[in-house]
Structure formats: C-alpha cells, structure tokens
Structure 1
Amino acid sequence: MPRALLALAIGAFGIGTTEFVVMGMLPEIAADLGVSVSAVGILISAYAIGVVLGAPTLTALGLRFTPRQTLVALMVVFVVGNTLSALAPGYGALVAARVLTALAHGSFFGVGAVAARRLVPPNRSARAISLMVTGLTLANVIGVPLGTFVAQQASWRIVLAAIAGIGVVTIAGLLAWMPGDAGEPTDLRGELRAFRRGQVWLVLGLTMIGFSALFSVYSYVSPILTDLGGIPAGWVTPVLALFGVGSTVGTLAGGRLGDRYGFSFVAVGLALMASVLVAFAFLARTPVLAVTLLVLFGTLSFALGPVVQNAVIDAARVPGGSLVSAANQAAFNIANAIGAALGALVISQGLGYTAPMWVGAVLALAGVALALGARAVDRRAIAAGVVPVPPLPVGRLQSADAA
C-alpha cells in the first residue's frame, strides 16, 4: 500500500471523528455554553451545510494547484476550524467555526479520491479509495466513542483540540508521502465539461437516491433499537460500534469487489440492502436479529460507497476529475438530508419506527434501477471504445513515494 494512502486515511479519520463526535457531546457542549441541547443540535445541520458549500467551491479554487498542495491547504482549514471550535467563547462562534471546519470535508474526500486512484494501477482504483474511506469508518469505531468518553470525563474542548492534532499529523504525512505529481494539469473549464455527460448525472442520482436508503434508517437507529428491539439504552453505543466494524469490513471488501464487478456489484448490493431492510421491518422486535440485520445493513451500505465514488470519476472522462468527485461528496450529504427527512415524514404520520425501513427498501430498489442504467451506459461506452482517462504511470508514483 502506498504510504500516501495512509495519510489520506488519517485525514479521513479526523474528518469522520469531528463530524460525528458532536452527536455524542451534545449535553456537554450545551451545559458549557449555557444553551439547550436542541440548539446545539443545529451544529449538525450547520456542518452539513458547510460540506455542501465547500465541496465544489474549494475544489474549484484548488484546481490550479497539485492534489498534494490542495489537500494540505484543506487540512490547514480543518486544523484552524477545529482549533477555533475548541476555543469558541460562545454558541455563535462555535457554529461559525463548525461551518469553517466542514468546508474542507467534501473537497478533501473529492480530491483525495482522485489522488488515491492515481497511486495504484487502474484495476485497483476502487480499492485505493476504499482504503482512504476506511479512515472514516474507523472514526465511528474508535474516534467517536473515545471522543464521547473524553468529553464526559474531561471536556469537549479537549476532544476538538485533539482532532486538530490529527489534522496536523495528516499534513505531515501528505508532505512526506504524497507524490507531487499525483495528478495532472486541469482547469475549471475542463472539469466543468464532465457535467455535460449524462453518465455523470446518472451516478450522482444513484448516490442521492441509493444512499438515502442508508440515512432513512440510520438517522433513527437509537429509537429503533430501544423502542422496537427492546435493547437497553446503555447498549446502543456498543451496537453502533458493531455497526462501525461492519461498515469498515464492508468498505474494504467493497473496494475489491467494485474493481472486479463495477456497477453490477452496486446493483446487487442495493438489492441486498432492500432485502435486509424488509427482513429488518419484520424482525426488529427480536434483539439478536435486529442487531445482526443492522450490522449487515451497514456492511452492505458502506461497501458501495468507494465503488460509486470511483465510478463518478470514471464517468467524467476528463483530466483530473476532482470537481465531479467533490460533487459526489455533496450528493452523499444530500442523500443524508433526503433519507432523514423521509424517515421523519413517515414517523410523524404515526406509522412507527418500521416505516423508515420500508422507505429505505423503496429507495434502495430505485437505486438498483439507476445502477443498472449506469451499467448499460458504461458498457455502451466501452463497446464504442470510449475509456476513462488513465492514471499516471504507477512506477513513477511508487518511486516518488519511496523517496
């Protein structure tokens, strides 16, 4: 594994931790700042808005630089944002600092995905992206539970300061290990040409609809486990850790399977997700089966992420591809909003906590249709001799990596 992928994974770990750990620190932040827990909950929405705004904007600004330079600059923004969050004197300052932190999120994953696939042979591109994304999934296994514990025992400010330290480590890793030529000349006009391709919009739609299935259920996982499954509230955190383990395994396995089967794997994976959600709706009141199905659901969901991220860059068929890659990260966050909103809608109609599972199953099946459509377009392009822009020569990158 190129060491530069380790630097990307460390950065992903820090980003994943800062995004999700706030959910576990809401009471501590509220008590310290003298505001309500619901007010602090706005930090989650503010972060999501920052991701959607920052993904295309910062990526476009970084096109004139090499991926290494852009990634280092994004990590500087990340470090400054988390440092200001740790030092925030009041609620308003904390909200502003969280938005600043979030600006780097989508662009880092977008540019990082392009850089990751340039470090390996073409037949391992999805696997390279999966190794980077593993840092994000490990954040839910290690970073978030540890950060929540530290916040409860000491201070939430220490947690955010430590996350800023992770950003500093990432910067050092990128400067030491990321090859300076892990990219290719591009410009905004060239990157925007990718959005003229119907295949790009098809994959972005797949991301927004297919992954809404994940968030329609995961957004309400705590009441699903306690109210339906009868699991004690104290056991929710260990179950979520198991979910994180499953998502990590799925991410690593998905990268390998995606390199081999492409959109066929995505279609099968979404169909299996729909099947698991239907089973979950019927068996959620049996604790052991509920936990097993939830972990399986997480494994399948996260297995597809690196494959779709790799596919949208291939679909762009332009030098670089960072902008469309970042757009896919924004699409993931839109999926988060869509899934959570639809889940809230059916719950508010008095349909119970099994309703989001049925919503998720429908969304996953819609994603199957989009994946099959993307596969058909992809095969027609291959038959016509249209191929993605190839990565840079691996030998040159490996030499730079070893230097």
Structure 2
Amino acid sequence: MTTMLGVELRGRRVLVVGGGPVAARRVQGLLADGAKLVVVAPALCEVLADMHRWGLVEWRAREVEASDLDGAWLVHTATGDRSTDDAVVAWADERRTFCVDAGTGTRGSARTPATTRHDEVLVGVVSTGSPDPRRTAAVRDAVDAHLREGRVDLRRRRPGSTGRVVLVGGGPGDLGLLTITARRALAQADVVVTDRLGPVGVVDELAPDVEVIDVGKSPGHHPVPQHEINRILVEQAQRGRVVVRLKGGDPFLYGRGGEEVVACREAGVPVEVVPGVSSALAAPVAAGIPLTHRGTVGAVHVMNGHDGWSSAALTGLRDASCTVVVLMGVTVLRELAAQAVAAGVDPATPVAVVEDGTLSTQRVTRAPLADVADRAAAVGVRAPAVLVLGAVAREGLLDAPGGPGVPTSAEHDTMAP
C-alpha cells in the first residue's frame, strides 16, 4: 500500500545524487518548492551547471559518500548507475530518510508523483504497483484538464483566507464562448455578482450554496447603481470571500470594469481582471458579418450609442474607411440614423442590427441607414443588440459567385440589391 503525503520542503536540505538531465528536472521541481539543494556528482549537465553558477544549488564535485546523506530530509538518486543508486537507497534506509530512486522507481522509500497545481491545490498521481510513468502522467493530464475547465468546486472551506475580487468577462451570451480562465474563476467563487447580460446560464451550473447577487441593469432601469455595486464587491471581499463579478462581454469595454477596479484598489482589496469576448466583435461574426474585409474596409470603430456620434466615426462612414459598431444603440437608433444622414453620411449605407448575438434567439435585421429605424420598429427590434454600419453589413458580401452565403439566424432584410 502506498500512502500519499504532502511534505513541506521549504528551507529544508534535499540531496540529489547525479548530474544529468533527470537530476536537473528533479532539482527544478524541488527549487520551486523552496528546498535547499545539495547536488553530488563528478560533473554537471549544462542546466545544473547554470543553477550552480547562479547560486541556486550547492555542488559537491565527486562521487557520493554515505556522509552526504547526513542532515538531509529527502534524497533523490538519479545517477544511471545501478550499484551507486542501490548504495544511496541503502544509506537512506539506515538513516530513516525518505529516498526516491529515479532509476527504476521500484527501490527507495518514496516516489515522485505526476503533479498539477491549481489555486494552491496540488494534485499528485503515483502508481501503487510497478511504476508506470506514462499512465500516471495521462491520469494527471486528465485531472488537470478537469480543473482548468472549472468543472470542480475549488472554493476554500476554511475561514481566514484573504478575500479578493475577480472581474470576469463572460462573453456575449453563448456559454461556449466563456473562457477556461473565466470558468476556473467561477469554480473558486463564494459569491457571484452578475448582470442580466452575458452567459447568465452558467449561474445554474454553480454549487447550490454559492451566493448569487443580481445587479443587472436594463434600458432606463438601474435598480442597483454603480456605487452600490462597488460597495457590494468591496464588502464581500473584506469578509474573506472570493467574489466574481460576472459581466457580459469584456469588463473594460463599456462594462465599467475600470470603475470597479479603482473601487477595490482604493479599499485595499486584491482585484484581477479576466478578459472576455466582446459582443462588439462576436455578434457580427455570429451573423456572418466580417468587421474588416480585404478590398472593402480595413478599420473598425466601436462606440456607445448613448454617447452620440464622434467626428471620427462620422468621417469613417462618410468616406467608407471604417466599419462602425454601436453598442447600447437600440433606444437611440432613430436619432443616430438621422444625425448621421444630416452629417453627410450616405443614406444608403448598409446597416445590420444583430439581436441576441450568439444565442439561439439571434436575429439579424438589415436596412439602409435612412430606413433602418422604421424597419427596426416594424419588426420589434429589442435590446440587447449590436448595430453594424458600413459596407460589410451588406447582405451577400461573403457569397461566392454562384454559391451560398454565410448561414445566419432568422433575418429581416430590406436592403436594396
């Protein structure tokens, strides 16, 4: 029977016998654990020689002797010479010092596991019978993938840990576009502060006792003002909890993530940011609209509809030098269209309105700039939606001659042929 133990080696002497690549790999891992390394070998490979030059290891340039094991908490032998390794194992047994024999793995009183580390959790896999490094590595890799994808509840269960805030960009809504890093953050969360947009369905996958606080806004209705959201994040983290602020799209693109980072830092709360796929980029792609297309347009301008037109956006539309993507523009679509036409933008400029981008309810409405507000009202366009203005919004742009175009969701199209 093999018993797994977590051994604290920081500041403790570990002896490594051998100077080749196997010994070097063992030394690298032990250095990461903070051990004080002594290497005994007549010669060192280049990696170990560098470590010695940098003062990371002590080197005894000779064959190993029994006295080298005195005072060692752990011994690794990796000489490649059977008789030498056998002698080291025997000397370790006499001193009741655990010894890993890297040569065969069958001798010695300890084995080195195949490990993976996630959020201060170290998972190790060892063979209990004959050593089988490839099998243990395969099992380790499978566990590692499970942890990386956030499919394990990684919350701390003991009090006293330092609270922190993680701003997570959840993407445009499709759970498949939630990043692995975002899922891993959610697996560690004690509290999730969520919006009404983004991948809200992921909340259903959380453990039942994870606290979920809904602070979602809708057009004209902000039940939880931003300063109150900031207070919630700080207060929850100060209670020693891991707080995930789950936001639609990307936290820093009109997501007020910057304000929340400032609030946390002013309160002395650790905060990190996980990027997300913005709906400004994802919704047009999901609708088969390339924001740039060689020979058509090579620049993109993203704007907030409630801020109104910038001179750069209007110039880009007038001279067809860029695609303009408008977020939060549904309620002001009529005003935006009228202002653009009045500013000299061609009334025939193609416009596409992508509702619920990336979701099963996605719908695309297309019309010329002069008619898009009426068309959107007629079909009942509602937020959340992304507006795309410019030549790339024209229906059939990606159609091959005589072939099919890019398939999209249900469309309403009044664009002139």
Structure 3
Amino acid sequence: MSRQTVVLGAGMVGVSIAWHLARRGRSVLLVDRRPPGRETSYGNGGLIQREAVRPYTFPREVGKLLSALPNRRVDIRYRVSGMLTYAGPLFDYWRYSSPRHYERIADEYASLIALSTEEHAPMIEAAGAADLIGKEGWLEVHRSQAELERRRREAEDAARRFGVTHVFLDAEGLAGREPWLSADLAGAIHWTNSWSVADPGALVAAYAASFQQQGGEFLQATLERVSPAGQGWHVETDSGSHEADEVVVALGPWAGEWLRRLGYRLPTFVKRGYHMHYGAAEGRRLRHWIADADIGYILAPMRAGIRLTTGAELARIDAPPSRGQLDAAERKARELYPALGGRLEAEPWKGARPCLPDMKPVIGPAPRHKGLWFAFGHGHQGFTMGPVTGRLMAEMMEGEPATVDMSPFRADRF
C-alpha cells in the first residue's frame, strides 16, 4: 500500500523530493504557503552550477575581514542584529572555513554538485521545460589579473578532480564573447558544463506540474503545526489537518525555526540577497550569464529582463530590506556593462539562503523521530542541488542504497 508522505516546502528542494517520491508510487502531499518556486528558488541567479564544487567560505584573511567592516561591499554586508543573532553559527562557519576542515568539506560537497546537471536532465524532460534551459555555460569575469590567475589554477584543479569543464579567456577572448562589456577587464573563466535558466521560478513550477501529473497533490496553505501522532504524523494548516506516515521538512531558511518546536537546535543561519530586473540598449544585450567575480554580483539575461543579483547580507530573516547593497551593485554593473537600462520593477526582490556552518546541507532522517526527514541548508546551491537531493532522499526513504555516501550530510553531525 502507498505510504502517505507530506513534503513541507515547495522550493526546488521540496518539489524535487516530492517528484522523486511520486515517481516511486508514493501518495505525496506537497505543502507551501505560496505557489511552487516563489520564494528562495525564484530569486537566484538562474544557474545550475556544475562547476560549483567548492562552497563559499567565510573570509579568513585579515585584509578581507577589514575591508568588510565599513559595510559598503557588494559581495557581503551585515546588520549588527544579524551578527549577534547568528554569532554561534557564524563563528563555526569561520572555523570550518579553515584549510584543515575545508578540503574535506569540499570533497563531500562536490559529491552532490557533480550529479547536478545529470539529475536535472530527466526532470527537465518530464516537465517539458527544455525551452527554459541554456547549455552555453556562463562567464566569471575578473578585473584583477592576479585573481584571474588564482581562479585559473582552481579551475584546472576542479577539472582534474571533479570533471568540471572550462575555457580560459584573456581580455581579447572575452571581448569576442561579450563585446559590450567594459574593456577594463583582465579576462574570464568560461564554465562550459553549467546550465543557465531563463526563469528559475518557472522551472520549479514546471517540475511541480510534472509531480502533479504523476499523481502528486499540491496544497497552498500556511503551516501551523507538525506533531507526532501514533505511528505517524499530524500536519495542521490553515486550511485543514492531514495525517501522514512520514514528513519531510524542506522549508529552506525557515527549517531551523520549525524544527526548534520539535526539540532540534540545529545551527542554522541565513544569507539574504536581492535582485532587480533591467532593460538593455537595443542590439547590445548580453549573450551569457556574467559574474563580476572581483566585486560580487551576477548579471543574468533572463526572460523578465537582465537580472542583477547581489551577494550576501548577514541579517535576520525578518529584518526590513536595505537598498544600499543593490544600489552599489548597480553602480558597478553599469561600469562593467554600460548598456544596462533602467529598472523594470518598483521594488527589489528580497530572499534568504538557508545555511549551515559547515557549508553542507542536512539530508536524511531526523535523529530522534521515526518518519521525520530533513532536507535543507543548501546555502547558495539549493537550486543546483535540488534534484540530486530529491533522488537521494527518495532512495533513503525507500530503503534503497544511496547513490552518494550520505554520512557527511546527517543531521546529528553537529
């Protein structure tokens, strides 16, 4: 008999888990307060980053730390209240970013990233979403020759160890690929086996529609309570109650708060981010997704316009928005790409990335509750790693051998 499963959270991770469980014949209810793909998964840079085998570290060099103190950088900003709220996890993030820990973490993290495009592919096909996907890769441009050379060495290492493909471009080669960028650039790394997505929210919605075509059910409702009930679980929403044999918590940046109600104190924190869409001068549109790596923002030529995404803001998830980081990114983006047009929306989008201090997600069973499963904490790469997380969760929940060693992602590692 099919087991009733409730998946909480309809971002890329939750939708992918629901899709894989429904494919295996489970009766699955997917619950979110908003339509699928309208929170964190909507607002990202629109890249399936096969090259992202090394997670973002907390700066450890004194110079970088001091440069962040004035709070004017594009790649990282902070609120004092957020730093105090997340002081413990942020200290551990700094600690795990040391070379002693980081190389092991990168190897474990890469085991998920390496399967990213491979696991997106069947979902794209089933959802009929190929028109959203570009397979031309993306450009990581550099103003600093020294930084470009450092990244070139890292790219060569990633190619040897993890099968990442790339092309090195000097200034002339970059101008040939993107003629409308500023001439004041050292060159770029062209990551060639990563994919771009013209509308990230639409891709998640397409995956959710495919899940429903397989017999899954989506409920748009506000979650009120999750509690054990006999041999299973009781899920209360503002539109009614539901009984389940198993529950999956894929609530992204809200997962930590919900799990505290069940007695779990995982060291979650968030990195917030902003985006805005812009027009472009006639005939001078970008050909690739562009990351201005030395500054810390992305320009993405999406369906809605050219999306400018900021770096990270360390702030409480409920703190009011701040326009300074996006404004600073926009000024730099206009230097890089003078053809950038006017803003297409009245207000910037704001979202939050769900993070854990060792830069790896939690994927697997809850330590103290039978039938409760966790899948969150993917940081910057939930959009990239959602489908592989879905496959791995389904394998574990069905008692199948997992494709990847899952011990580095267990919930009781902290």
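Odds and ends about this structure:
- Structure (1, 2, 3) behind the derived value 3.6 of distance in nm of label points 7 Å out along Cα→Cβ at positions 193 and 249: 3
- Answer label among 1, 2, 3 for the case where helix-only ellipticity at 222 nm (-39500 (n - 2.57) for each DSSP H run of 4 or more, over all residues; to 500), calculated from the coordinates, equals -27000: 1
- Parent structure of the calculated result 21.0, given that mean count of other Cβ atoms within 10 Å over residues 297-304 is the read-out and 1, 2, 3 the choices: 3
- Read-out FRET efficiency 1/(1 + (r/R0)^6) of positions 113 and 289 (r between Cβ atoms, R0 = 35 Å, to 0.05), computed value 0.50, structure in 1, 2, 3: 1
Taken together, the values in this text are just the output of simple stated rules run on the coordinates, not laboratory data. Here the structure is a predicted model, which is why all the values come from computation and not from measurement. Cβ atoms are built from the backbone, for glycine too; each structure is taken alone.
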